[in-house]
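Read-outs throughout are calculated quantities, based only on the coordinates presented, and are distinct from any laboratory measurement. Quick caveat: nothing in here was measured; it's all calculated off a predicted structure. Cβ atoms are built from the backbone, for glycine too; each structure is taken alone.
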Structure I
Amino acid sequence: MTHLLLALVSTALVNNFVLHWPLGADPLLQAQSEDRRRLHALGLATTILMLVSSVLGTLLYRALLAPWGLESLQLFVWLPLNLLLIQPLLQVLARALPGLPFDGLWPLLLGNAGVLGLLLAGSQGNLGLATLGAMSLGAGLGFWLVLGLFSDLRQRVRNNDIPLPWQGLPLDLIGAGLLAVAFLGFNGLVKP
């Protein structure tokens with residue numbers, strides 16, 4: 001149990017997929033921060049997609065690709081898997097949580113490299129499904145946390161007097177870098 005909790009906290013804070021590994025930064029920069037409910041919908045959908053696709057992708061890898069010696073085709077299996085999971089996932093979430101706007105999130109979910117990065121990281125080691133599930137849940141929650149913090153940062157600097165060349169993407173990249181430096185403080189949290 002401690003191992004699963006350690007994998008969850010380590011993936012969410014110490015080895016954050018958006019800040020430590022530059023995976024999933026595109027949806028972070030593309031998400032607009034005007035509607036907080038939409039950001040929470042994106043965070044929830046990404047967390048569930050990471051959990052479901054990592055478990056199903058690993059099962060496909062171990063049951064289909066590895067026994068046949070087709071490990072090099074893993075991306076050709078995982079990309080269609082993610083594509084097939086996104087629309088039903090968004091429909092189920094829209095029915096289960098009608099207060100959150102899940103419409104129009106599929107391009108952000110499809111372009112999230114964190115989902116494929118998690119699958120690649122899970123296939124490199126001999127991780128159990130429970131550990132991989134904890135890692136994927138931690139990666140999704142870490143993405144959701146960074147998405148919320150980045151939205152707050154954007155709202156704080158919105159009304160400030162910022163020179164024109166620094167507005168928009170340059171300021172977003174500086175903010176993401178500062179968040180990454182702040183998350184470096186969690187490196188001593190988990191000792192092997």
Structure II
Amino acid sequence: MTKAERTKQFIIEQAAPIFNEKGIAGTSIDDVLKATKLAKGCLYSHFENKEALSHAAVDYLMQTVCGKTSALVAAADTAKEKLFAVIDTYKTPLTPAVSGGCPVLNFGVESDDGCPVIKDKIKTAVQNSIRLITGIIKNGIANKEFSKDFNADEFALKMFTLLEGGILICRVTNSNVQMKTLIGTLKSEIESYAIK
């Protein structure tokens with residue numbers, strides 16, 4: 001990696017949590033300059049504008065979150081363990097994997113009306129997450145770990161939606177308790193389809 005590439009990556013890594021915490025509209029270039037301690041000219045030599053930097057920051061956050069989830073899924077042996085690994089990444093919304101909370105939830109809400117590029121990035125992340133869950137279930141059915149009655153597509157949508165909604169509820173109420181309930185419900189349903 002060249003010095004210029006390292007500097008660009010440093011800017012992205014410093015800016016990403018600011019965008020995730022304050023939102024794209026709420027983050028100023030001055031916020032990023034303060035965090036990076038770089039001159040404005042240096043920042044603009046790497047990014048055309050705040051919009052370009054926000055796109056890179058969202059990509060970085062999505063890669064970080066997806067990378068952590070993928071590593072946990074890869075380390076699990078059975079389909080049930082893989083689903084539980086995905087679920088367990090959500091268990092403490094008040095201490096999230098990345099500073100500022102879930103970027104899917106944060107940017108999904110903010111980009112709905114004003115940032116079509118970010119909205120598309122979040123749409124892709126949602127689709128990939130649901131596809132991951134669906135694939136795990138279908139593999140589990142094929143390997144005779146789960147009953148063929150387990151509807152992979154429906155459950156994947158339900159699981160992802162419950163977990164993301166649970167993050168919102170937990171962060172608004174400042175409690176992880178509700179997520180514990182949702183996780184218990186999801187795990188019980190998964191267990192009900194497991195072939196003993």
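In this comparison of I, II, the computed figure 27, 18, 13 for semi-axes √(5λ) of the Cα gyration tensor in Å, for residues 5-100 alone is attributed to I. Here FRET efficiency 1/(1 + (r/R0)^6) of positions 69 and 85 (r between Cβ atoms, R0 = 25 Å, to 0.05) is compared for structures I, II. The highest value is that of II.
Taking helix-only ellipticity at 222 nm (-39500 (n - 2.57) for each DSSP H run of 4 or more, over all residues; to 500) from the coordinates of each of I, II, which one would give -21000? The correct label is I.
Quick check on the output: 2.2 is distance in nm of label points 7 Å out along Cα→Cβ at positions 77 and 109, derived from one of I, II. Which one produced it? Comparing all candidates, it corresponds to I. Comparing relative contact order in percent (Cα under 8 Å, 6 or more apart) across structures I, II, the highest figure is found for I. Taking distance in nm of label points 7 Å out along Cα→Cβ at positions 21 and 157 as the criterion, the top-ranked structure out of I, II is II, with the highest value.
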